[in-house]
Structure P
Amino acid sequence: MNYIIMDLEWNQAVCPAKMVRTPLLLYGEIIQIGAVKTDDKFNLIDKIKINVRPKYYKKMNPHVAQITGITDMQLTSGEMFPQAFRRFKEWCGEQFRFITWGFDDLNMLADNLTLHGLDASFGSDYINLQLIYNRQLKSEHLQCALSTAAESLEIPLDVQVHDAFNDAYLTYEVCRKLDMTLGIAEYAEYTATIPQPLFKDAVNDIRDLKKMVSDNRVTDLKCPQCGGALTLRQWLFGNGKSCKTIADCSECKDSFLVKLKACMITEHNFTVMRTIFAAGEEDITSYENKLKKREERRKMVMERKKAEGNNDKNGNV
């Protein structure tokens with residue numbers, strides 16, 4: 001069996017009003033397909049890059065244009081998605097398994113296949129290389145960037161990232177640095193523990209990320225079990241665009257893990273994805289430990305500033 005190491009680039013609507021909403025809410029329309037084909041020993045067999053001409057998001061979203069370097073003019077030179085997908089599917093062959101960096105690419109592929117009335121289950125048997133990387137390098141960052149992983153493995157970054165083929169080839173280079181035989185053998189074991197969401201939706205037209213967790217449209221959440229109001233604990237921020245907390249239901253007495261992730265639509269306009277999972281004891285303990293560490297860091301900073309202030313006063317005496 002061969003492996004298809006794939007990466008996609010997609011355009012987004014220039015504003016929420018332009019988003020496609022039927023037959024599904026389309027967060028991205030694929031504009032590039034890049035892939036590397038290997039044998040089961042990860043020897044290189046072939047490679048491919050296909051530029052795709054969008055049907056709906058024909059004008060480049062400014063943020064996407066900035067990170068990919070793709071222009072409106074370049075969008076017009078690609079193949080329409082059904083033709084591009086047909087060529088890619090034929091290139092993949094019959095016996096293969098996808099490898100991607102993260103979950104987003106296969107979810108985006110499924111959305112675009114649904115959009116065009118094609119089989120959305122294509123490639124659903126895949127490997128998220130992030131999980132193997134995290135396990136073997138004991139990374140604390142569950143969503144480590146591909147470029148960060150490459151740097152940690154001393155892989156030269158001498159090409160433009162956010163190009164579908166370049167990122168696919170970079171993912172292939174990461175594969176070659178990992179113990180893929182062990183990683184694939186163990187993959188079913190540690191994907192079995194990935195929780196499935198109880199609730200997932202999106203809140204559009206968020207203008208200020210700093211106020212995201214104080215916006216009632218975002219924080220007004222109902223219990224996915226009984227429909228009662230959820231009480232949210234303190235938010236823990238992973239970066240400026242994602243955060244999580246524990247939420248408690250006073251009616252059914254259950255606790256839940258709530259995650260928010262902001263996706264940029266335009267420079268000052270975001271869509272916030274809200275996801276709720278059942279919270280086990282490990283989730284709650286992990287959350288409480290991180291909250292405790294944050295408080296300890298805050299106290300250390302305050303004590304250091306206080307000590308520096310006292311030193312300044314003594315120096316002026």
Structure Q
Amino acid sequence: MNIGVRMVCAAAVVLAFAQCGVGNGGIASNGDALPPEPDYSDTTQWYITDRHGKADLFYVISTETGDYTLDDSITYHYANTYNDSVRGPLLGEMKGVERLVCGEMNFFSPYYRQCSMQSYTSDSMTLARMPVPTEDVRRALDYYLKNKNDGRPFVLAGYSQGAIILLDLVKELDDEAYSRMVALYAIGATVSKDMLDENKDRIKAARCADDIGVTICYNSVRNNQCALKFLEESAVAINPVNWCVDSTPATLITEPSPLRFGKGQKKDTLTVHLDSITGLLNVSGFTGKDYVLPLIGKEGNYHSREVWLYRNQLKENMRLRSNKMLNALRRGVN
């Protein structure tokens with residue numbers, strides 16, 4: 001299917017979804033059974049830590065859901081944000097990412113009806129299912145900006161499915177909200193040249209360690225052949241170790257994860273460089289056992305490690321960019 005046809009199909013799905021009124025459960029326009037719609041005025045639909053910080057981190061989690069059935073014997077392809085067993089892995093990622101990268105920022109992460117890992121096994125299935133989680137996060141972000149942000153600078157960060165959604169939604173920010181967006185960290189996602197060209201006022205490629213209002217993308221692989229089929233090339237890419245956009249190599253020494261306890265955590269000395277043609281982040285020297293994503297993964301693809309590997313760099317960089325935004329706002333310059 002060529003890109004033009006795919007865009008038309010995607011638009012048709014979004015329109016049909018909007019017209020079908022599937023509020024509280026029901027059936028989506030593609031025939032999928034839907035769990036209840038999250039109500040973002042309900043505190044159970046958020047994971048929030050208020051540190052009384054001067055800036056916020058709004059984080060959208062990656063895919064933590066597979067197809068599942070509940071007592072009704074229906075197979076669901078979207079997370080049920082009111083079911084404790086389904087929520088568990090979502091909460092685990094929220095807590096883990098907060099601990100790894102949030103620092104002194106306030107942390108806001110919405111539960112949403114993310115589509116399952118099985119949804120990424122074909123382009124047509126992905127296009128049919130993504131409108132549901134995208135609309136949930138759209139409503140969550142709108143609720144956050146109107147009711148929880150209180151005019152503070154904010155970092156948008158998403159991982160994998162969450163990053164794909166935020167790349168859509170950043171285009172919709174009004175000028176006032178965008179003026180306070182520190183940066184968008186679209187981790188484990190790509191930006192096409194067409195997307196970049198068509199959205200220059202909102203998607204601006206990061207060029208260094210401290211520019212603000214920009215988008216940060218990277219995808220780590222052992223070599224280019226290890227890229228996932230939908231993450232093979234990006235027009236926006238930066239090395240999160242040295243914050244260079246050229247092929248200058250950087251050395252990264254992995255430290256034991258604070259989220260894992262006990263022995264067996266080895267240090268690796270990695271060399272990380274950006275492939276200037278594909279935008280892929282080539283990582284050599286990793287000796288740990290690869291975790292291969294189910295259904296879509298490849299040996300030598302580090303998609304599941306994108307936050308963990310660069311956690312210290314991400315935490316410091318979010319602090320650096322946030323402070324620069326705060327200083328700019330104090331001076332009335334942005």
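Identify the structure, out of P, Q, from whose coordinates log10 I(q)/I(0) by the Debye sum over Cα atoms at q = 0.09, 0.12, 0.14, 0.15 Å⁻¹ was calculated to give -0.56, -0.96, -1.24, -1.37.
Numbers: P: -0.56, -0.96, -1.24, -1.37; Q: -0.46, -0.85, -1.19, -1.38.
Computing log10 I(q)/I(0) by the Debye sum over Cα atoms at q = 0.09, 0.12, 0.14, 0.15 Å⁻¹ on every structure in P, Q gives -0.56, -0.96, -1.24, -1.37 only for P.
Which one of P, Q has distance in nm of label points 7 Å out along Cα→Cβ at positions 57 and 289, as calculated from the coordinates, equal to 3.7?
Values: P: 3.7; Q: 2.9.
Computing distance in nm of label points 7 Å out along Cα→Cβ at positions 57 and 289 on every structure in P, Q gives 3.7 only for P.
Who wins on FRET efficiency 1/(1 + (r/R0)^6) of positions 81 and 137 (r between Cβ atoms, R0 = 41 Å, to 0.05) among P, Q, i.e. which is largest? Numbers along the way, then the final one.
On the way: P: 0.70; Q: 1.00.
The maximum falls on structure Q.
Quick check on the output: 0.9 is distance in nm of label points 7 Å out along Cα→Cβ at positions 33 and 89, derived from one of P, Q. Which one produced it?
On the way: P: 0.9; Q: 1.9.
Structure P accounts for this read-out.
Hey, Rg and Dmax of the Cα atoms in Å, for residues 145-224 alone derived from one of P, Q reads 12.9, 44; which structure? Each step should come with its number before you reach the end.
Details: P: 19.1, 48; Q: 12.9, 44.
The correct label is Q.
Can you tell which of P, Q yields 2.1 when distance in nm of label points 7 Å out along Cα→Cβ at positions 161 and 185 is derived from it?
Q
Here helix-only ellipticity at 222 nm (-39500 (n - 2.57) for each DSSP H run of 4 or more, over all residues; to 500) has been calculated and equals -9500, so which of P, Q was it run on?
Details: P: -11500; Q: -9500.
Clearly, the read-out refers to Q.
Every number here is computed from the coordinates shown, using simple stated rules; none is lab data. Quick caveat: nothing in here was measured; it's all calculated off a predicted structure. Cβ atoms are built from the backbone, for glycine too; each structure is taken alone.
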